[in-house]
Structure P
Amino acid sequence: MTEDAISDEGLPLGAEIDADGLWSQVLNRAQGAGPRPGLFLDRDGVVVEEVHYLHQPADVRLIGGAAGVIAQANVRGFPVILVTNQAGIAHGRFGWGEFAEVQQKIINDLAAEGAFINAVFACPHHGDGRPPYDKPDHPWRKPNPGMLRAAAERLPVDLGTSWIVGDRAQDLAAGKNAGLGGGVHVLTGHGGDDGEREAAVKLDGGGFKALTAADITEAASLLPLFDSGSV
C-alpha cells in the first residue's frame, strides 16, 4: 500500500490492492455452473461520460443506454467486468480513495437502473507516472491483457467467447491479446480522436473480430452475446 492508497479497512466490499498497486474488486459472482462469455467494458467514455481524470462522484454521468446494456448481460448470466487504466493515480492527480468513491457512485447509479457489474480491475501504472506507479509496460495496462486474464482467473469467464467494448484502440488490443472473440470500438469518449477508429479496425483478423459502433447501445446490437441463441 502506498501513501495515496486507502487503508485495508477502508476498501470497499470485495476490493483489494495488491503489492504492485493493482486494484481488483469482485462484487458479484455470476450464477450458474461453468465458464461462460463475459462482457468486458472500458469505463470512461463507454459506461460513464469522459471526464479528464475523473475523481469526483459529482462528475459521474452514465452514458445513455449503458445501464440497459449491462442489465441485458445480467439477465443472461454473462459476467460484466470493467477494465480501466487509471493514469491519474500514477500522475498524482488523485488516489485510490477518490477512485473508490467514484466507483461506488457508478455502482449506485447502475443499481438505480436495475443493473450491476460483477467485477472491476484497474491499473494505475504509466511510463510517465510517479514511483511506484511508473512501470511503462505493466502487464495489466491496456493494451496488455493482464486485467482480462486476471478476471478469468477469478470469475467463470471463457475468454475465447468473450467480447470487449472500448473507446480506444488499446481497449480492443487488450481483448485481442487476451484471446477474446472480438471487440467493438465506440465513438463516445475518445472514440472520435484522430486515428482511434482506424487503429481499432486494423485489429480485425487472427480469430479476433473488430467492429465499430456509435455507442454502447449500438455495440450491444452487434455482440454475439446478445443473439437469441446465446441465452
Structure Q
Amino acid sequence: MKIEMLYPEVCNLFGDVSNIKYLKKCVPEAEIIETEINSEPAFVKQDVDMVYMGPMPENIQEMAINKLKPYKERIKELINNNVVFLVTGNAIEVFGKYIENEDGSKIEGLSIFNTCAKRDMMHRHNSIFLGTYEDIEIVGFKSQFTMSYGNHQGNYFSKAEIGIGLNSETSLEGIKEHNFIGTYLIGPILILNPLLTKKILKMMGCNNVNIAFEEETMAAYNQRLEEFKASNK
C-alpha cells in the first residue's frame, strides 16, 4: 500500500499530519511517500492507494495550486478511478474554482469541483462539528478564515447536526466524489473518528485491519459524541 502526503513541510497546520501517522500505525507495512512542494508528486507516474493533503497557511495556497496545475487531468483521472483522497482544512479550496480575497481579487484554483472560497482574514471562524456521513457520526473542529460556496448538494461529505457546513448558510459540509473526501474539519479527523478510519481503509482494500489503539480511540470518540450532543441541549 502506498500513501502519498502532499507537501507536508508546509501543509501541516493543526497537527493534521497525524492523520497519516495514525494510518501508518494501523497499517505498519504501508509505504508513506512524503512529497515536498518542489518535487513531482508520486501519483503522476506511480499507482498510489491514497493521496493526502492537509491545511496550510493562506499564503501557501496559491503556491500549492500552481504546483498541482500541471497534473490536474491526472488528479481527475485518479478521482474517477476511485483512488482515495483525503483533503483537510483549507486544502479543500485548492480543488475549487477560485479563492477570493477581501479586495475582490481571485486566485484561480484547480476547478476540479464547482465551489469557490471567500477569505475574511480579520475574522476567524471556530466551532465544533457533529454530523453524519453514510451510517456513521462524524466529529471534528473548524478553525478557518475562509468559507466555500457553490452547489454541492449531490456530492457533500457530511450533513451537520451541530456546527456549519461549507459555509454558515448550509448544513452540507465538505465534498465527497467517488473516494475523494474533502472537508474543512481538522482534528486530526482520523484519530477523532475511528469509524471513518475503518471506512477509508476499506476504500483502500483493507477489509480486515484492526485500527491502532481501537479501544482507546473508540472510548474517546464516544465520550466526545456525548459531550458535543450535551453542549447542544
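As an exercise: FRET efficiency 1/(1 + (r/R0)^6) of positions 98 and 178 (r between Cβ atoms, R0 = 30 Å, to 0.05), calculated from one structure in P, Q, equals 0.60. Which structure is it?
Checking each candidate, the match is P.
Looking at structures P, Q, which one was Rg/Rh (Cα atoms, Kirkwood Rh), for residues 18-89 alone calculated from, given that it came out as 1.00? Mind dumping the intermediate values first?
Details: P: 1.00; Q: 0.95.
Among P, Q, the structure yielding 1.00 for Rg/Rh (Cα atoms, Kirkwood Rh), for residues 18-89 alone is P.
So if we calculate distance in nm of label points 7 Å out along Cα→Cβ at positions 186 and 218 for every structure here (P, Q), which label has the highest result?
Details: P: 1.2; Q: 3.0.
Comparing P, Q, the top value of distance in nm of label points 7 Å out along Cα→Cβ at positions 186 and 218 belongs to Q.
Could you tell me which structure in P, Q was used to calculate Cα Rg over 2.2 N^0.38 Å, for residues 58-113 alone as 1.15?
Details: P: 1.30; Q: 1.15.
It traces back to Q.
Taken together, the values in this text are just the output of simple stated rules run on the coordinates, not laboratory data. It should be emphasised that the depicted structure is a prediction, and the values quoted were computed from it without experimental measurement. Cβ atoms are built from the backbone, for glycine too; each structure is taken alone.
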